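Read-outs: derived from the displayed coordinates by stated rules, not from any lab. Note that the structure is predicted; figures quoted are calculated from it, not measured. Cβ atoms are built from the backbone, for glycine too; each structure is taken alone.
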Structure I
Amino acid sequence: MNSAKNASKPAKLTRNLGLKHRNSFGLDSTAELAYEITSANQLPALMKELGDKKLTWRALGGGSNVILPESLPGATLLINILGQEIIQSDQEYSWLSVGAGVNWHEFVAWTLDQNLPGLENLALIPGTVGAAPIQNIGAYGVEIGEYIDSIEAFDSSAHAFVTLSQEACQFAYRDSYFKQNPNRFIVTKVVFKISKAWQARLQYADLAKQFAESSSSPSAKQIFDAVCTIRSNKLPDPKVIGNAGSFFQNPIVSTEQYEQLSKKFPNLVSYPDIPGMRKLAAGWLIDQCGFKGKRVGPVGVYEDQALVLVNHGGGTSTDILNLAKSIQEEVQNNFGIGLDIEPNIL
């Protein structure tokens, strides 16, 4: 997937590059040194150069899950490695090799065009393929980690490319080995393992409701379309109003704590998790604290979904984080529950 032509071509450098259109919050941010990475083979020489100059660096994909400061000193690596192909197939599985810079939603649509269902519940999640496993993105009962065979990344500590198996990635709820080791790995390629024994996954209420009156099981394409409709109705379009989707993780509590809370709050919204645990709806908790639709200067909480923080225009990372802190404090005071921020804060 990395051509020989790109291998010898150094990464393109742009100085003082504005990143307003490279982050879904639409925050004004300037990268002192922005390098466009179109091939994994550009990384060893570049990372050696950055190391020799003792420059700080960070990798940036689609910018859909980050909060950018007004200035990014040092080097910002814009990961634009493209390419996707079926590399192996047997009676049970198909393996797909995908460049880290590929648009996630477009990749999901492509898998359905190739008659490789499985990822349809993850439709319309913004961002790139390379960034998706770092957060272990998930939606409607499906997490990306379930479908990953291995990940190729440049390990800045070892100054070498490494391949991590699914097990080595240590996927957990909105977590991974990459997230636990920030600014160490640069994901360059993801290999997916898609089972041919497909089954519709409709356990989430919003999705089940879409097909409640249907006499037959929906196809993967129908689920894909339904997920797109639900997400479009619930979440604002970043092109219209700046946001990073769900801003807080749904907190996971013990069954005992859940039962205590549900006695006090009978309408508490939750979902089953692993045995002995329940996942609470962070959006419901925030809504109960009166934040839904609330505006604080240029930022606020989306009027149709309390889990989403928005930039109405001119907001900064400080504005967003101050609002987030207020929400965290109120939820803690009212429910005794801590909320973790989902986007990465650079």
Structure II
Amino acid sequence: MTVLTVKLPAQDTNYDLKIKKGILRQVGSETSKIFTGSKIAVITDETVHGYYGASVITDLEAAGFDVHCIVLPPGEQTKTFDSMPAIYSSLAAFGLTRSDLIIALGGGVIGDITGFVASSYLRGISFVQIPTTLLAQVDSSVGGKVGVDLPEGKNLVGAFYHPSLVLIDSLVLETLTDSAFSDGMAEVIKYGCIKDLSLFNQLLELTSRTEVMEKIDWLIETCCTIKKNIVQADEKDLGERMILNFGHTLGHAIEAYYHYEKYTHGQGVAIGMVAISRIAETKQLTKVGTTERLVTLLQQHHLPTELTDHEDYPHLLSYIKKDKKNIDGSLTVVVLTDIGHAQNKPTALSFFDSLTIGGITN
């Protein structure tokens, strides 16, 4: 087992990320190490519940816990305020108190909305992340960002609220569709782009999902280590942590513009990384040739690199203006100086003017 510890001295908060094949079968014993109460609410979605819900609940009950399971519809459309009243009511009916625990069992959507519920119900209840997608295992389950979407944009309402424990079992990735697996690879590739050239080059050598899975625990550990180090240095996303948003400003805009239906998060981020790199190359902020190397790797892992409908690019601008990093008309954009090196670039919204003339698709 690999154990990484996120340490946030300012909050006197520490929690472990435990990475181990088969750890999902040890949820009861692992939970008992950090929780001495009696009631646990498990929040999951219909898909994950079908695969793992019964076994997780059985294991928790065998450890002596009183367990209540809330099953939500799968998909980004669930991550809204409309879903929350029913969740709160279900927790209240179960009699959950501040001395009890919530477990998020699922991908990024479940982790985000469960974390936000935990942060706000009774003004805060401890929770555990059990991410079941590659994207959640390498990114969204780590770092304490939780929240929900608004029609105007993604993750516009939320909090910084850290879990008490993260349990990562790469065996659950076997049940992912190829599309969902590729979705997670977008975030893995992002880490190579912003911080780790050797990771980027290693990914170029992995030409299939099978080859990726042969190194999966190493890949998860590498990505989680990068993220934990960045989060420890900048928990509130005011400086270095912003580089984790490489490709996300455009990616989130793409998701919102298409109402979270046409492109997944990873696909949006992939297109966003290429677009921002292409713009940055034209402005001599990024080394020439970087974008094409990125395109090659993304396509190798079955990710899109541009919008199907090029005429939709200008429509993204209104969503970019609502980005959380837009402060007083200045937007912090993450650009690569080269593969493995990213920087935050405060810029005017005019940075994206080439979107309106299709320059990024040339």
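Data table
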item	result
Mean count of other Cβ atoms within 10 Å over residues 30-37 - structure with the largest value, from I, II	I
Among I, II, structure where distance in nm of label points 7 Å out along Cα→Cβ at positions 46 and 286 as derived comes to 3.8	II
Value 12.0, calculated as mean count of other Cβ atoms within 10 Å over residues 270-277, assigned to which of I, II	I
With semi-axes √(5λ) of the Cα gyration tensor in Å derived as 34, 22, 19, matching label from I, II	II
Label whose coordinates, when Rg and Dmax of the Cα atoms in Å, for residues 54-125 alone is calculated, return 16.1, 51 (choices I, II)	I
Of the structures I, II, the one that -11000 was derived from, the read-out being helix-only ellipticity at 222 nm (-39500 (n - 2.57) for each DSSP H run of 4 or more, over all residues; to 500)	II
